[in-house]
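Q: Input: structures, listed below.
What follows draws every value from the coordinates through simple rules; no lab data is involved. Since we're looking at a predicted model, the values are computed, not measured.
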Structure P
Amino acid sequence: MTELRVLTPDDLPACVRLAADRGWPEEPAKWAFLLRVGTGFGLFDGDELVGTTIVTRFGDEHAAVSMVLVASSHGGRGLGRRLVEHALGFAGTPVASLHATSYGKPLYEKLGFRSVGLVTAHVGPFGGAASGTSRPAVEADLPGLAAVDAEVFGADRSAVVDALFGFASQVRVADDGFVAAWRNGPLTMVGPVVAPSAARAAELVADVAVGATVRVDVRDAALAAWLEARGVVPRFAVDLMVRGAFSGDRARLYAPVMQALG
């Protein structure tokens, strides 16, 4: 009989081992960040962690569900469904979103999620030059960044934006958008990217990507083509799925902070 309980920072090594068991990257810094800004739940078989999920609530309106993993030794027992149903009940929000692999998509569809498009991870050494059209963000920029993020995402994510300042290697701002980058093992992850157009998004990406091997998760075809022309090529795609309906000006969101945050 498995027991469900809230994950704590002490469970981080077990989360990393579970990710490795399922062939996921280990990503300890990412797990630690998500457990700081959200609430993690684990299924335990005795002392062994055999399932996880993390819920990140953005106010009372929207929650992101992520890191849904079940140990290879415990597959086929309905544990994934149990985790997601618990996560949704805990969130209690009218809108929930997640990124789904082809393996998980059928379960999420049964739970009321629908796909709104593909998000493709582009990875590679960035072969372009910085645009010089942004500047490093400072603490005084935080309220403005949180306000713009809320306009774009359709929910108050000020806690995540605030935490991003301590987590990201770079946060840069311009009059019409902003971009962040954070380290994930050998990769520089680029996101969020908020801009009024794909051309401006590309300029912002360039300012944090120059000289690095990057990953950018994109839906926009023009930004994807620009990345590919600079050596950052498509690696895999997932479905962005939502239960309820998105709000906000999401056309300006060219890349998420990370897939785990919707």
Structure Q
Amino acid sequence: MISSERQEHAISSRLVSPSAVSVDSSKANDYNGFAEAYTAANETNLVNAYYERPAMLALAGDVAARRILDVGCGSGALFAALRDRGAMVSGFDVSAEMLQLARQRLGDGADLQVTDLGSRLPYPDDTFDDVVASLVLHYLEDWGPALAELRRTLKPGGRLIASVDHPFAVNLIHREAGREAECNYFDTTKWTVEWTVGGHTALVSRWNRPLHAMVEAFTGAGFRITAISEPEPDPAAREMFPEAMAAEPRFLCFLFFVLQAE
């Protein structure tokens, strides 16, 4: 596991007590409130810019002329990278402020929509060659309806490439905080952190689930797992973050999947 200080670099975080979560849960995951600060951090930090995003692009491989849906596209960093590689990309996000930033990056002609992954998606059946879901599934308690929708929009044999919080890393975070009773590895558990990003403080809640539950959700939705990855950071990280990489050249942070629609 990578420590919270090294993990974010522009985002400090701490676990929030259950009482705080119960009082402020309605305010969690309000990316509209800190869209600009989060986007600035995402552009250059270790875990997004030099770990998660390069890993997603490596798993996607050659995407030239492929139609790709970017799920929870945020401010469009992955969308832009895929488009630069020749893909025809569509994207959606529940945050209108994030999509405004994405339009600034991508241009007014980019196919972007404000949509919730928990609802029916505004795309016909068998539309996309690939779907990328970058750090988005773990915001859902129940993956079933969302995966069914993603499967519907994929062409037969199409791929879902997904990254999520690594379940063992989340378990270790709770143990290091002395709160292991709140996160049994084998349970699907909601956990909340308080992020401070560019002077903005926000609550972010996600659902942690064990690997077997992820596998069951994927296969139950009609996907076949073709790869599970725990990648190394991009080689450039060693130059950009020498102290962090000297201390932890490999770390647990996210878990990556490549799935094929059967």
Structure R
Amino acid sequence: MSSPTQQTAPFPVRVFGGPTALFEYGGLRFLTDPTFDGPGDHQAPGAVLTKTAAAHGSPNDLGRVDVVLLSHDEHADNLDTSGRALLADVPLTLTTSGGGERLGEATTGLADWRSVGLERRDGGPGTVTVTGVPAIHGPGPREEVEPICGEVVGFVLTGEGLPTVYVSGDNASLDAVKDIAERFAPVDTALLFAGAPRFPEVFDGEVIVLDSAQAAEAAKILDAGRVVPVHYDSWAHFTEGRTELVAAFAAAGLADRVDFGFRG
């Protein structure tokens, strides 16, 4: 892997627990998968999702949010009740094609490789381009996974003079990561959803989002200068957390690439 470049100049990433993170890019403020409900159970098709810890902050702490990057709207560990309420106050939500139809006028669905250009707020040249990229929420081919776990999208952000940023969404497929790397590597910052979530009743307990070792492998494939892990805490079905992530990235020789962001 190459070493981080000046383009990687680490912009701050605020993490709230679960899949929720806030960062500024091209002067625009982006929020991923908003989940701010308190601990408790949420019914999902064929399983119960149990939140075990409150978010590190509330929607009132966010300040201005210009864009929500929503990997999918069908599971409460990616969009809960308070997250849905928040969408009403955000000018634009980018999500799956199906979510674009379900969530209202301020939502745009992105199929694979479809891009939208957003006006920058930092005075820089051109636009911020957000491209929808493949994500598969479980083991196996998409056509077998989507009927069970639903449609998911990831995102790549690019712009003139800006770092390349990848937000994986609930993806379990390294083949999808390879397809993304062919178009966009090296990636300066990758927000990788991890946590090795499993349900005994779903895919015989196989992981439905990257485990820690797979996250490290994804970082290698992307030639990522920095990895900000999210989606590894605050829910009972996440079977690997920060300790496993640190160990996996150290074993892969990538300990210096991991940045767990900041809270508060």
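Q: Identify the structure, out of P, Q, R, from whose coordinates Rg and Dmax of the Cα atoms in Å was calculated to give 17.9, 57.
A: Working: P: 17.9, 57; Q: 17.6, 50; R: 16.7, 51.
Source structure for this number: P.
Q: Let me ask something else. From P, Q, R, which structure was Rg and Dmax of the Cα atoms in Å, for residues 105-184 alone = 16.5, 49 calculated on?
A: Attributed to the structure labelled Q.
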